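Just so it is clear, none of the values below were taken in a lab; they were calculated from the coordinates. From a predicted model like this one, the values you see are computed outputs, not experimental measurements. Cβ atoms are built from the backbone, for glycine too; each structure is taken alone.
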Structure P
């Protein structure tokens, strides 16, 4: 077997392994979301382990963000940009940013301090984008008009969100009865309800895992 064949098989194996890991991770997230209890903030304070709660977003003071693509006032956002390359679309840029915020479900108020990795937002395609008005967070590589696709998701004040994690009492944050944090797994903030979030994780896992296994099998077949 030539060195070129061995190198190609190794690349296929690495790619397949990475895709398989992503698929398994999504299935793990689906199972965790399926098993977790959905409770009120008041009950979360006395519940051991990770729970899921839903409530309305309240910004802290005057702190706000402006989403870079749609220019929406928010406390957190994610974006993704794709560029046309031949007959397919390839990633060009992506990013996220978030601020601490309060979540209120009428029974109590929780303080949430997420990172960009904690966001699981449903991103929608943004049309009629004025590239001259896009925020500086976005990579501005030159491209031909009509050859980019923009996607963005944001958490705005007054919007309902769902938070998965554990809680602990706090007196360090005004108006908050508790602080929501990781409960043995990642803290997760989503604008989708539990059923939609489960469906999203399951769909992603069932798509990626077979593709990853196929690539791994192909790489092994070439080597053997």
Structure Q
């Protein structure tokens, strides 16, 4: 996942951006989502530049370089549409890890009114940490790499074994204003996965809950995580 340069100062988002975040990501919010084809994974060490949908931009002409400007001037990349793409209705049930200055918005949700709870991980560059960098490139990169992991696990028959079950990659639109201040649409990418009602990794380590896992189960997880086939 792309990360902020330690020399860069992460700025507090302006109040209008915080208000926009509150209007989009809250309990009861509804989103119309459409199946999406993720870009070829790119952006981290080990990926070749040939996989990049575009070159990373170092800075905008504006000295301010706020996220809203990046979203207007350098929108996220487009890919070949999914044939007969499914459309779904998503309702946010609660916020699991969400804030207007973090690299993804993670929410508990239901889809099409189904009582089964899912998790949506949303890669919205508007609310990426504000430090004057190419946030649309970084959000696209993070989305492409995470989707690739789940796609690969599913392709090799390991979906839902050592990770939450994957329910695909999706996109949705929200209203915005373009650089000229005219009404426009902004595309946002996300992945859907199984909701696991269990402590997160930080809680497990903090409370040393891993000690409660039987040795044979820990050994099984370790051995199987190393045995997942790797593409050449």
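General remarks:
- Which entry (P, Q) yields the derived value -10500 for helix-only ellipticity at 222 nm (-39500 (n - 2.57) for each DSSP H run of 4 or more, over all residues; to 500): P
- Given 0.15 for FRET efficiency 1/(1 + (r/R0)^6) of positions 20 and 60 (r between Cβ atoms, R0 = 30 Å, to 0.05), calculated: source structure among P, Q: P
- Which entry (P, Q) yields the derived value 7, 28, 35, 22, 7, 1, 0 for P(r) over Cα pairs in 10 Å bins from 0, in percent: Q
- For relative contact order in percent (Cα under 8 Å, 6 or more apart) computed as 33, the structure of P, Q it came from: P
- Winner on distance in nm of label points 7 Å out along Cα→Cβ at positions 44 and 100 once structures P, Q are ranked, highest first: Q
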